[in-house]
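Read the figures in this text as sums done on the coordinates, not as results from a lab. Treat the numbers as computed from the prediction; the structure is a model and nothing was measured. Cβ atoms are built from the backbone, for glycine too; each structure is taken alone.
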Structure I
Amino acid sequence: MAKTVVLERKPLSFSERTYLPQIATGLKTTFSNMFKPKVTLQYPEEKPVIPNNYRGVPTLVKDPNGREKCVSCQLCEFVCPPKAIRITPGSVPEDQDDREHVEKAPQEFEINMLRCIYCGYCQEVCPEEAIFLQDEYSSSGFTREEMINNKEKLYELGGTIPDRHYKWDKKKEAETDGNTH
C-alpha cells in the first residue's frame with residue numbers, strides 16, 4: 001500500500017493575508033499605462049501602415065490595354081495548398097485579334113476566401129502575372145457564397161496594373177515582324 005504523505009504549509013504573513021502587495025503591484029501597472037501614449041486606432045477611419053511585402057487578398061489584374069492577362073493555364077489552381085482556386089477554361093472570343101497567341105481564357109475563375117491561406121503561391125507560379133495579392137486585408141460577408149470571389153469581383157478588386165514586360169505586345173510585334181520579312 002502507498003503511504004500517505006502530509007505536507008505542512010507555513011503560515012501566511014500579515015501582508016500575504018491582506019493581499020496589499022498584490023494590490024499595490026496592480027495599481028502600479030495601471031498608473032504606469034495610464035500616462036503612456038494611446039496606441040488604439042479608430043479602425044474604419046484609421047488604418048494601420050501596411051508593409052510593402054504584405055500578402056493580402058488575391059485578385060486578377062488586366063494589362064494596361066484592358067485585356068485579361070489570365071490564359072487559364074491552371075497552375076495557380078494546381079499549386080494552391082487548400083484548393084481555394086477553381087478555374088473552368090474556356091475559349092478566347094474570335095473577335096479579339098490582339099490575342100492570337102492565346103489558346104484559352106478562363107470561362108469561370110473563383111477563389112474561395114474562406115479557404116485561402118494567403119500563402120502567395122498563386123502569384124509566384126503565374127507565368128502571365130495575372131494574379132496578385134493586393135494590400136487589402138479585410139474581407140467580410142454574411143454568407144459563405146459572398147466569400148467566394150468570382151471572376152468579375154476578382155477583376156474589380158485587382159483592376160489594371162502597369163505591365164513592365166508588355167509580353168503580349170512584344171509577341172504581336174514579333175509575329176508582324178516575322179510576317180513582313
Structure II
Amino acid sequence: MNRLLLACLALTAGAAHAAPTSYVIDPSHTFPSFEADHMGGVSVWRGKFNKSSGKVTMDRAASTGEVEIVIDMDSIDYGFDLMNEKAKSAELFDTARFPKSVYKGRLDGFVNGSPTKVSGVLTMHGVTKPLTLQINSFKCIPHPMLKRELCGADALATLNRADYGIDAGKPWGFSMDVTLRIQVEAVAAE
C-alpha cells in the first residue's frame with residue numbers, strides 16, 4: 001500500500017513540475033487564410049498565404065502557452081495572379097513597405113488540457129491591434145514519422161481591415177470585415 005501511495009505521489013509531483021514544450025510551426029501544413037467581401041455582398045473572395053513560420057510554447061498541465069505566427073505577405077494567393085499583384089500593391093497590403101504580418105498571443109481557456117482561444121495582437125500594415133482567435137479544433141498526437149508530438153489547430157477571428165489602414169473599396173460599399181483563419185500544425189522541437 002505504501003509503495004502505491006509513493007508511486008502516485010511521484011507521478012503527481014512530476015506532472016506538477018512538467019516543463020513547457022516548444023513546438024516549431026510546420027510551414028508545409030500551416031496556411032493562414034481569409035475571406036473578404038467583394039462589391040458589397042456580391043461575392044466572397046477567399047485567399048491564403050503560402051509562406052508562414054513561427055513557434056508555440058505550451059504547458060498543458062499548467063494551462064499556459066504562447067504562440068507566434070509570422071506571415072510572409074508577398075505569398076498572398078487568391079488563385080488569380082492579377083488579384084495577387086493588386087493585393088501586394090500600395091492600395092492594399094503594400095508588401096514592399098510591410099513584408100510581414102505577425103500574430104502573437106497567449107493560449108487561453110484550457111478545457112481538458114486543450115486551449116479554446118488565443119488572446120493576442122495582430123500587427124499588419126504597420127498597425128498593431130488586439131485580436132482574439134477562437135479555436136474550433138485542437139489536437140495533439142505522436143507524429144508517426146518524426147516520433148515527436150504533433151499538435152494542430154484551426155482558429156479564427158473577424159477583423160475590420162480599415163482598422164489596419166486597408167480600406168480599398170469602402171466608397172463602393174465593400175464590407176471592411178475580414179474573417180482570418182489560421183490553420184496550423186506544429187511539431188515538438190528536437
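Match the computed value -3500 of helix-only ellipticity at 222 nm (-39500 (n - 2.57) for each DSSP H run of 4 or more, over all residues; to 500) to one of the structures I, II, and report its label.
II
Comparing I, II, where is Rg/Rh (Cα atoms, Kirkwood Rh) highest?
I
One of I, II was used to compute FRET efficiency 1/(1 + (r/R0)^6) of positions 49 and 129 (r between Cβ atoms, R0 = 25 Å, to 0.05), and the answer was 0.85. Which one was it?
II
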